[in-house]
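The data blocks that follow each hold one structure.
We did not get these values from a lab; they are worked out from the coordinates using the rules stated. These numbers come from a predicted model, not from an experiment. Cβ atoms are built from the backbone, for glycine too; each structure is taken alone.
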Structure P
Amino acid sequence: MSALSRSLAILAVACAALIPGGLQVSAQAANASELGVYFTPLPPLPPGSTLPFRDGAPDFQDLFRADAEWDAAARNIDVFVIYSTWVRHYATWGDLTALIEGLRARGIALAMELGPLPDPNPGECIGGEGFGGVFEIDMLKRIRDLGGVVDVIVFDEPFAFGHHLDGPDNCQWSIERIARHIAEFEEMAREVFPDLIFGGNEPLWASPQVGPEEVVSWIEAYEAATGRAMGFLHLDLDWDRRDWLENAVAVHSALVGRGVRVGYIYNGGDIQDQEAWIAATVERAGLIEQASPIPPDDIVFASWFDQPDRTLPDSDPTSFTGLVKRYFDQHVVISLQGGSGPSAGIVHTLEGAPIPGVPVRASVTPSAGAPGTSAVSGVVPAGASSAVAIFRVNGEGATDFANVDLRVDSVSYREGGENLAPNPEFTRNAAWGGYGAGSARIASGFLRLRAQPDQALLVVSAPFKVTPRAAFAFEVTATVPVGAAGAVFAGVVFLGPTEIERAGLVLASISVQLAPVETSTEGAFRIDLTGVPSGPARLRLDVDAPGYWPGHVEMDLDG
């Protein structure tokens, strides 16, 4: 079996979906073509780069050395993607030659992500991402002139940035116009490389909202303009969108039967720590593949962020190639037994072999919320003489708008000593004021915040003195229902004559951690739900064992 066939077979089984009652349903493999697994690390960028990245991976060029340690990962990668902006502004001929020869030696196809739309006329609108047009053709010629071949073109979100983005200076061209420009671009690109495959990335934003209807309209317009189905569509997910998972599955489902390969872009977003970035990527990939009724046709490991800093070696599970290698290791499957309140299960591989002696971590998130403390720390900015504590509901700083009804038990601001926040435990009806729509009320030793999704509420404390350049810690103890997670920003605003700086965080629902258990020789385990808060809740089980792609499962508990 070829590496490609092997990877597609793994994908077909890895996307099994767990349904209530513990039954296991395996989706069938999608139509296979020559391409399936995409890899897009970010190259290093010099100081003063005009691109919206700070650095990239310093060892990027090491990937193309003959002795580079990523053989296991490379065997499962079909397409290596480079950014046209890197080719245009920063890549030397030596860089590109090494890349071309290194990928050719490993049998990996080369793709270029670029903007296919022509730059707007002067004064018409601002182009940016998704634009470039004829200049991008020059980048293809640069690869050709060095003896390389670009096999795949990845459109850099032309629908989103050319049509959907709705700022006052954005182009907002019609879908038909964008599709027509892309058809013209494809004709020019085929004059350079006749056998090109064309597809695109598109984001699933929360605002302006992009969902199944918008994506289907775009796919239909492309087909009408080019006379063919788009080769693939890779979904760039908005991790800050509360319904990112449901929306991704809905878009994929809407495109079934349209002849378009659908893939998900897996990454850790703007997380600044490499190990945490890799862990978040694993988490998100698992959530998608567990929730989707159909497996992805393509999977895309891509970064346009500052992480990961290391691509090598693939023997390190926290490197970028190590992430890819681990994805194609044995996958963990957790099968639950029981109905709405399962008490037992089995951990096994995709082939059904039990996995003994591994810990199973369990947590429960009550729908009504559980008390918990969230904290942020830092240094008081120079010039600050006072500060206020704030809560913003369904407004600036929040990642979602929701129906909010939550309880705040206390607020703490410390510079190493006493709590400087006024009325921090809400023992009296003083030192806090509410503005805007919704309701903020102090009663019985807590602050209650309520607002509808279309209501923006601001709650501000009385000012208190701070010390410039002092280390500070800000904490909030609150009970956040699951439905309100992401809709409330809590923070501290530092003031001089005017606002200087603010620090804070978005409040999340707190999970109750249960005692971990270990699987038996048969891979079996039992979980103890004694002491779990009454009422509806969400149960989550995780298994992260060395040598396996981690597995987890979630299930609603009736309470």
Structure Q
Amino acid sequence: MIVLHEKNLIKMKKFVATQFPFTLLKIRSKASFVLYVAMFTMGACGLAYEYTLSKVASDLLGNSARQWAITIGVMMFFMGVGSDVQKYISNKNLLDKFITIEILLGLLGASGPILILYTYGKFPVYYIIVHYFFITSIGFIIGLEIPLITRINQAYTSKLKLNLAGVLKMDYIGSLAGSMAWIFLLPKIFTLIQAAFILGLLNLLVAGFALYYFRNLMPKKLNISLFLSVAVIAVLIGYFSSNKWTLYAEQHLYRDQIVFSHTTLYQHIVLTESKAGDVSCYINGRLQFNSYDEFIYHENLVHPAFVIAPYHKNILILGGGDGLALREVLKYPGVKTVTLCDIDPIMTKLALESPYFNTLNNNSLTNSKLTVLKNHALIPSGSQIISIDEIETEVKIINIDAIKFVEQVSGVFDIIILDFPDPNCIELSKLYSKQFYQNVIKKLAAFGIVVQQSTSPFHAKEVFLCIGRTMKEAGLEVVPYHDNVPSFGEWGWWIGGNANQYTTESIKEKMRTITEINVPTRYLTPAIISASLEFGKNQLIPQNAEIINTMVNNKIFELYLQAWKRTGE
């Protein structure tokens, strides 16, 4: 047995480096390449894990901006903790430790979203503990691995500046790749839960690649190989069972049977059906309509505007991707064109194809001449803005953000219906801003009417009043009205027109003197429209009459949080 002393080993390294410089360089280059691939993958998966956990939190709790900020902030803090803790890890068997940690990251990243969802539905009291366990653990492991890879790569890249440059470069490039994949690729192929398992499997494959390459330098490679094999099998089982597991976990969140569940680029959509056959639609866990009484809401949303508007030729619906408001609009024979603008193509596709929606919306889309515009810029080649009058169809569906739409589209509308979800996040609060209403006015015909769904004037009184003040500040003369929708309780709307053409009293007078509604309705009558103008004592007196919602201050979002916090929503 030959024992090499340290001096002899140094001499041998020098001899190899002198006699076979290209061979040594090739070995170092391959080893660094393997480590860089691991760093790239970890950077990509790490950022995607942050996004996935943030999306799960926002889908379950709402308030997406806050959930994303908190989740990513906490993860980055624990990345710092992990980076500091790694200094206590010895250099002995460093490769074994690194690959073991990589396997743990894959398991945690893959299983986190489904376990968080299950906990929220089955054991909500423990949700915060489980959610932050995965946030902190994944952040800690990522922070641990980056300096570990740097330390391992030190044996193959002796210069510190080259070592740091190579490792950090691959981490940042991987982060960019991960964000692009999470936004543009994964949602087109996988559900959110499936995507987590795919990311976990990717981590495990990279761990296997590193294990194979460095196998001769790892004394515990058999144990790690067994651990890796079990982890891969577990993640594969999770992936192929993800739809069943998701449905089981999510079912605990709803009283009725889930018949459809899908996370789009913009929101999480769930349809449930009761034993009595009533269908409910939820977006990000919040009820949007129940088939039992949705007609009360949609008739109130549409018909008062049609009764008092002098013209009904061109109609614009912003939001309302379910086609229920459109169903009411198409009852009027004088309507020539209806443009429905909803940001989510999955929602409008459901309205177009789902039998659950078709039954409710009376095939309002499929029975009409239909054009679906998917140009998110609204600007075709030649940079000419699309004109509504140039499209000879009865109904046009445009999947684009409503703010961009009203900024870019030409033409004016006789009636504009704003059927957005409540301003329960910053993104939605912008649709209730002064600047947005000013752009809406530019698309309103001279004697046009605009109507805005406006949450509950009882449970969210200050939100309701702020919407009216903001519309008035933008240049609209508006009037509030309300009704009881059993699924929601007391609900409110604001209706009005350009302040140059209408006054508050003239609008009220038109609504009070309605004698008939010239289309069939299930609920609404002229007497109900007139009565809807009456509010209880002090119900229209605000606490602060100075608050106006803008694109920048998002005051209405703050009011919304304060209001519904009292009700436990």
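Worth pointing out:
- When mean count of other Cβ atoms within 10 Å over residues 438-445 is computed for each of P, Q, the one that comes out at 18.8 is Q.
- Test item: percent of Cα pairs over 31 Å apart, for residues 246-517 alone calculated as 44, pick one of P, Q: P
- With distance in nm of label points 7 Å out along Cα→Cβ at positions 38 and 430 derived as 6.1, matching label from P, Q: P
- At a computed -6500 (helix-only ellipticity at 222 nm (-39500 (n - 2.57) for each DSSP H run of 4 or more, over all residues; to 500)), which of P, Q: P
- Structure from which 58, 23, 22 was derived, semi-axes √(5λ) of the Cα gyration tensor in Å, options P, Q: Q
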